[in-house]
1. Could you tell me which structure in I, II was used to calculate Rg and Dmax of the Cα atoms in Å, for residues 15-86 alone as 17.1, 54?
2. One of I, II was used to compute semi-axes √(5λ) of the Cα gyration tensor in Å, and the answer was 48, 14, 11. Which one was it?
3. Once mean count of other Cβ atoms within 10 Å over residues 79-86 is calculated for all of I, II, which comes out largest?
4. Computing helix-only ellipticity at 222 nm (-39500 (n - 2.57) for each DSSP H run of 4 or more, over all residues; to 500) gives -12000 for which of I, II?
5. I, II: which one has distance in nm of label points 7 Å out along Cα→Cβ at positions 23 and 119, as calculated, at 2.9?
6. Looking at relative contact order in percent (Cα under 8 Å, 6 or more apart), point out which structure of I, II has the largest value.
7. Work out which structure the value 10.8 belongs to, where mean count of other Cβ atoms within 10 Å over residues 7-14 was derived from one of I, II.
Structure I
Amino acid sequence: MKFKDIKPGDIVYVEEKVSYAYQTLESFFIPKEVIKITATQFTVEGGDRYKKNGCKMDGTFSRAHNKGDNKAFVKDETQQLKEFKIRMKLEFQIIKTIEGFRVKRNSKLSFEELKEIKKMIDYVAIKLKKTYE
């Protein structure tokens, strides 16, 4: 039994997945404190888990690990998770802005404004292209 000696107050690392449209984009190990234990399970923030393997009891494939577990190098990735979520939010805001941006023909924009907008769009396009190469 993987967690046979676990007790309240111990820290385990739970894999937290970040998903969008039913697709897992990234996963991170987040430390969670053990709240209570029974003979066959333990509870952390986010749900009950089996002591034998750390699996979540709701049937999803999400396991708890000890720091430095053998199959995966488990470490606290709380900061990386926060940064990833901020990055996703910024990317979605950029996409929304670009998709909502329309210049009508014969707009009231000056020639200089149109050139500046074109320059900014080209800059963004080059940055995005380099990201996906």
Structure II
Amino acid sequence: MFEITKKVDKEFLKKLATPVLSMEVRYDDFAEIRKKRIVSLVNMVFDLSCNWHAALPFSDVVKNTFAEESYQELLREVLHLYNVETRLLSNSITFHGPANRVKDIFAEKLFKTMEKTAGDIAVAYTRKVYLEPLA
């Protein structure tokens, strides 16, 4: 799965190429984070799949699989790993000239915003799932 993500990255980079921007993905910077995120998602899907019976709604499957706090923490962790990966990936971007410093400032602000949003999303989705009555 990790190797497939590299193909997606390559296609994405082709579409971004411009004279003022260059990007070379340095997988050594974030490979372990990406792999950890993939494993977390695969484990979550596996756990949910083991408890998915007949016509149960998704919220019931989640409730039957995870305690509310565990589900929220799993969502938060997956989103956090994605945010860290994105932050590290920004090191692969080079703007030529003074814009490179602006990129670093923007990347830090983006990371902080993404972290707050990840927490908000984890709480909102957990509430949505766990406030629904079981079928």
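1. Numbers: I: 12.9, 40; II: 17.1, 54.
Source structure: II.
2. On the way: I: 48, 14, 11; II: 36, 17, 11.
For semi-axes √(5λ) of the Cα gyration tensor in Å, the value 48, 14, 11 is produced by structure I.
3. Ranking I, II on mean count of other Cβ atoms within 10 Å over residues 79-86, first place is II.
4. On the way: I: -12000; II: -26000.
This figure was derived from I.
5. Numbers: I: 3.5; II: 2.9.
Structure II accounts for this read-out.
6. II
7. Values: I: 15.6; II: 10.8.
Going through each structure in turn, the value belongs to II.
Quick note: the coordinates plus some simple rules give every number you see, no bench work behind them. Quick caveat: nothing in here was measured; it's all calculated off a predicted structure. Cβ atoms are built from the backbone, for glycine too; each structure is taken alone.
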